[in-house]
1. When distance in nm of label points 7 Å out along Cα→Cβ at positions 86 and 158 is compared over structures P, Q, which one is greatest?
2. Using the calculated result 12.1 for mean count of other Cβ atoms within 10 Å over residues 70-77, pick out the matching structure from P, Q.
3. With distance in nm of label points 7 Å out along Cα→Cβ at positions 118 and 182 derived from the coordinates and found to be 2.9, which of P, Q does the value describe?
Structure P
Amino acid sequence: MRFWRTKRKISQFDLSLQMSISARHLSFIETGKSKPSREMILKISDSLNVPLRHRNLLLIKAGFHAAFENKPLDDFKMRIIKEALNRVLEKHEPYPAMVVDFSYNVLMWNSSYQGIIESFTENKSLNKNQNAILMLFSKDGLRSSIQDFNTIALFILKRIWEEAASNQHDGLMDIFEKAQKMVNVDLPSSIETDRSLPLMTLNLQKNKNRCSLFSTIASIGTPVDVTAQELRLELFFPADAESKIFLENLK
């Protein structure tokens, strides 16, 4: 709990005031001198906005059952979420879109995303590189088609390192380590990017095919399931008129 409190940059005193308990009691819980109840663990976790996955781990470590389910996306209970995601993917055509978990494993995608993979990769399939990060970094994935790959690679590595570290997510840290080995670089303190645009674009070119993309990322607004909380919906948009035409003609 001390880790999450420090991560959220809140003192024991401020957290105790927020929760209406004594700072002494909170200190005893953090140091293990006092065993918190199940309700207290959930209350502290909620105050610190601890990810649901780690709330379960805190409960289990204290000898309690997990509070939040972790159903796979294909589970019957997740059908309303999957149906909603499918609708967004379909409505986003002719632009690419995909659904990933917290480790960027691709769980769902639309036909335009498949079209991008077929147009700019060697293996023409999502089967070999089912992870979006490894798809970008793999030599038979998108890597050979990415213009200014080193800049893009460093930008993505820095982002997933920060996400993995701040969320203490082992799966994403494993992906970070695999991706870093593919490029064999250390992360710099800062990354030089093209400032002529207000965002980072992914510029792809292979033979006569060229497409420049940027993306937005959305998540489930009120999750009470670990899987639901960790889902990410990434929607890609053309960054210029030429890319818009390319996507509209993509079959």
Structure Q
Amino acid sequence: LSAGRVCLSHAEPQVAAGRPAEDGRAEEQDGCYQLYPGHIPTSPLQKALLAAGSAAMALYDPYRHDMVAVLGETTGCLVLPNLRDKMKHDPEGYRILQERPRIRLSTLDVNRLQGLPDGTLGREYIRFLDDNKVSPDTRMPAKFVDDEELAYVIQRYREVHDLMHTLLGMPTNMLGEVVVKWFEAIQTGLPMCILGAAFGPVRLNARKLRVLATELIPWAIRSGRNANCILNIYYERRWEQTVESLREEIGIFPPPAVRV
């Protein structure tokens, strides 16, 4: 067995990206298997090296989304099963795991969402994307998670990240990202979120640090603890719901009236 390969017995058929291959097996290469399209099998040592390198780069440049993605995959192995279990034990979360929706420009009816009333989730989500010049298509596909279902869980987390900005009312500047990371760290326990929450503030000036420490972090922590699991909301079926009512349903407290 070469390093970084996942080998399975021929009695253990796998699926690729949640869908069976034509012969009911995952792709086989030299007796080893890719567990889903794009999967790169890695050993624990390789994961540790990838985690260290991606953490260093993500701290140096928090907007390196590729490095943040690698960090999330290589450090989330102990947390992702818990998130999956939360989804499996919730009717809406279970449906998401079964249907595997994706949030991409190709799956969004942008014109319809733009035409929804102000204050609805769909309209405010599109407004967030436009105002901050971001796209859901920039979210990297999972590569290093050695479980097809867990790979979808972290993919789903990535693709609802911008919806967290929308629900929390946070922009994509450094202060806004740190606040969202605090909320996500409490919600998910993902090491990359904890790292971003802990070290992101070093780039903030004194005024923003004061607002963060006295207003925003306490609110993000309270909301994160009070809220239902953010992965258990089928957002694609909530576009017409108002942001305010969805916050109340999830358990997110209204954002503080401060300039971010």
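Values in this text are rule-based calculations from the coordinates and carry no lab data. Keep in mind that what you see is a predicted model, and the values were worked out from it rather than measured. Cβ atoms are built from the backbone, for glycine too; each structure is taken alone.
1. Once distance in nm of label points 7 Å out along Cα→Cβ at positions 86 and 158 is tallied for P, Q, the winner is P.
2. Structure of origin is P.
3. Traced to structure Q.
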